[in-house]
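Here, each number is a calculation from the coordinates, and none is a lab measurement. A quick note: this is a predicted structure, and the numbers were derived from the prediction, not measured.
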Structure I
Amino acid sequence: MRYFRIEYRQGKRRDAIVLESESKIDAIRRFQRMTLGVMLSVKEVSKPFSLTLRKKIEELRSPLRNKRVAQEPYIASLRQIHVMLDAGMPINQCIEEAINSTDDEMLKAILGSILKDVESGVSLSDAVRPFATQLGNLSVSMFHLGEQTGTLSDSIAKLADILEQILENRRQLVKATRYPLFTIIAMMIAFIVVIVMVVPQFQEVFADTGAELPYPTQLLLWIEHAVTRYGPYMLGGAVGLVTLFSWLYRKYPEVRLWADRWLLKVYIVGKVTHYAMIGRFVYIFNVLMHAGIPITDALDAAIGVVDNAWMKERLATIRRAIEEGRPLHSGFEESGMFANMINQMVKAGEQGGALTTMLQKVTRYYQDRYQYIVDNVAAMIEPILISAIAGFVLLLALGIFLPMWSMAEAMGM
């Protein structure tokens, strides 16, 4: 798209306007339709900052955002549409009732756009496709499956079940990490309070003695000096680094691949991410295969719900193996994301004609592994928390009491 600055005269007043257009001729025609005055000159210019700013403000005000829609209201709307479709109501009326029932502005806007397209004769899956970012590729696949097989109501119900399972897993993880997270935050607050308010009081006492302070005390005083003098700068620097990394993560696929690969090596977090993503992938792939979706389309939809970019890239090798005419278990082995036992199970299911049954067992295996880690995450983190608390207390004790004992010995007490 190009931008043209048109100067014009309206009576005795001269003014200018910038129009966004594909060509100079089109910009002139648009200006003539606006009947603002007599055109004096037309010149192509770069995109004005005011126009960029106005578009950004419109994007912020618009309920349609380039992010995933809230899952709970979306699942509730899917359940409602399923019930009404099952009762024989037309799809446009089902969507309209879902719009009236939800309070989520973003979901309401998306459903309103879908309803408008459906009523104009567009198929439901085609109407949903422009919102693949907000609703997910899985939604597009399930709506398409329902239309192709004539089981739209059942497909929507399965989609709601899948999304509810994913949401429940996330809730369990948040619940399991809530206590350790609060403990870490409390420790950080306590450490800062002691460093800022308690240590300076002892510093005055230690300075009057003139004696050489032990290393733990010097470390405490150095931390206190750094926090009180450079604390705001350190905090601002940390926020800046996080913001920069977030921007690089979203902007550059290479950074995203590196970060997601590194994340899989982090203690506890790596295992939780691995089991959650792989379990989600196998579960959705099995459901779609059982529903009759072609294997390549089922793989695309299942890979699309994996949030880790590194795992998504490795799982894509399974699809390439199918396209090359190789068996499914060959792709599983090549991806490197599955244990040898899982690869053998998939191979046995594929050769024995019971792939769906075997994938159900694989799904159960990963769900059990994920549930075990989530149930025991507090116990796994506990040694780290205890070690951190012990180190904090030991540093305070040595830093404060060692010079006090030295002072007492010097006074002959």
Structure II
Amino acid sequence: MTFQFATPNFLNRKPVLTIFYQLDPWNASIGGIQTIIRTFLKYSPDEFVVRVVGTATDPSMSLRQWHEQEFEGRVVQFLPLFFLPDDNVRQLIPTTLRYTAALLRTRIESDFMHFHRLEPTLVAQSWRGDKTLFIHNDIHKQMVSTDSKKAILWRHFPQAYFALERSLVHQFSQIFSCNSDSAALYRQLYPAVADQVTLIRNTVDNDVFFPLPQQEQDAQRRQFAQQRGLPDETQFILFAGRLHPQKDPLLLVRALAALQQPHIHLLMAGEGELADEIRAEGDRLQISDRITMLGGVDQLELAHLHQISQALILTSVYEGLPLVALEALASGNPVITTDCGETPKLLSNTSGIVCHERTPAAIAAAIQTVVAQPEAFPVEGCIQVAKPYAAKDVIGHIYSDMLSRWQLNLAPVATSV
């Protein structure tokens, strides 16, 4: 689908979208928020000026200054607030707090502002512009999670979080949630802004994530196995995401041990604080030779991993709608997931399995089913589930709506720093 954007006649300038998040788009780690932001940059129409207020991974980059850089053929204005070499590593001071504190020294206004965390909007309350808050997780489950001391800090202070939220939600023209439970919770908690809360589809970039013909897939899978000294018949299952308590990768390692199928090999793409614990657990269970930890990978590498894998495995404690699930489905792969977030509502009987018990045995049984019966999860069945989430269409609709609102002069303001 192609969207036509008519240039406004009443103002002799383009509307400006400013995206706020602690990332460097040119060196973004694996993560749903990072991918969404990069997609907004890639599919931004020429009728918009797009800016990112983020963090620098290059220590030589000048901080707190605007830089013009090309992203996927599109010119983007980038302002790094501080140096952050690796956002996968948890700091003593949470990165979101550092980012919010850094915003205190600025005043960045634009026609549209997108926020992917609540805390930075504390600083932006008086800034002029049309503000949108993106909610990426099931907030309620995130707050009540007790699985790990390493979960988000707000979990220890839920009343304080909701009090902060209640004081901030009034400033948003839109609140987008990819999780229906969170959207319903927001409407219930904040009836004054209920009309601004919208369930939004997450997206998948079909230019990057697509299936290979079966013969080519088999050849590339064998080549990948040979490069790592594994037998030709090795079947790969994939975990992709932060090695963080939310994703509970240790549960997946234990499921692999319970599977007792030496030809099934786990690929883990991502970095995070649980990396050492995962290696130790693999050693303890004597399955380290069945796990390959790939570290951080870029988007094209991730697409290749989907293409050579039999399935994607999600063992999360709480989720929104993880983009990696859509990427797997668009690649023709079924998804095995725990019963959290939107993914269970998305899957059909021919595109994946929902594990209603969070146990190694349940996940192992699901993996065994998918690997042993690939004909039950045909490529076309998976692709059809992902089709409505095509990034070009979903992002195009959002930009089209933004431009329409701007043309109506709802919130056109001069941009400033």
Structure III
Amino acid sequence: MKALFAAALVFSLGLMGCEPPMVYSTADRRQNTALSRIEGEVVITGKARGAVVLFLFDATRPPPPVGTGRPVSLTVVPRDDVFAGSNANDTGPFVARYAFSLVPPGKYTVRGFIDTNADFVPWYSVTSEVNGGDVGGAAIDVATGASRVIDVSAEQPTVVDVPVSFSDTATVTVDRPAFSESTGNPTITVTASGGNKVFDINATPLNTGIVHEGKPAFLVKAIDDNKDGVPDDTNGDGLPDVWPKIFVRKLSDLDNPLADENDVDRNGVLDANGADYEHVNPLTGTTIPADGQPDAVVLAAGIDLTDILPLVLEPGGAPKPQPTAVASLHIVMKPLAIDVSNPRAPAPLRALPKGRYALTVMQFTGQTWRVPNELAPGVSERFGLPTVASQAFVIQVP
């Protein structure tokens, strides 16, 4: 009997060897989707040294300063893979391989930086961006000089030979714009009948734990995107648009105190189901009913330009070519809520949605800082980070 069983087993295994069965690593069909790959080389010229951090972005959701998109993936090329055997005076070029795996079909861009300070930690908003001394880089379309758009498709599942270039000319000059409210006020309350709120924010050095923002500054600069020598005025208020940009975004009322409303997973894409508010027709004042689509709610806010204009404009009114670093900004916030789920067509809301709002400063360098953040009391403990009381500042609509 045992002999017959053994013979049958060998026969069965022989059949299996000829026609192997389908084998899946998981029963989750989402993980059985065929995904693709992007790979290439980082090419570095200069004296900067450090690990190379690369981010993959959805091309339709670019990162700051062009948009507010977040990376869909990241990879790190260790310092020794790039610079092993070089001395401090070598300028390269230095070359090393990189790859993004498990990339779904779509269109992408690649950006990155050399982490010269070795202070990049991707898990927290307060440690996940470039600082002073880091060197920026990107995959560039050599024909246009713009970011290269990488098309991953079923017909081209793997895209190779995507170089990402870095040069000391792209060295970041200041740390991120870490800030605090000037008076230490933990909350500013905004009501529909309360008029504009004005307050100052100060660049605030933070050197605690893994957070190293020793020399933060606000870089003020007039915006001239069309390069016509005249400051842009996109909202038609008669005043030039300037950097930094100010965003006051509604926070979620759910368990995560730092997540944006309708973006609980913090991937930069509005959740399929979420809060939806009545809008108002700005021409007629009539109410536009909620349409069932989640909104991205911000409060109208910007910088008081009274003291800024001489710093950003030439005597003749042309934009100054270089930014000016300042230590303080005067913020003006209106009791007006806007849905920016379609950034090209911001729409005013009928009322101010109740809840908490975070304030973000975005530099023309792409560097940002947002308060409240993971250093706030009551939040920092969750992440094992130091507590900094000034980083709990929040805007409240009662």
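Assuming -2000 is helix-only ellipticity at 222 nm (-39500 (n - 2.57) for each DSSP H run of 4 or more, over all residues; to 500) as calculated from a single structure, say which of I, II, III it is. List each step's numbers first, then the result.
On the way: I: -25500; II: -10000; III: -2000.
Going through each structure in turn, the value belongs to III.
Among candidates I, II, III, the computation of semi-axes √(5λ) of the Cα gyration tensor in Å that gave 52, 40, 20 used structure I.
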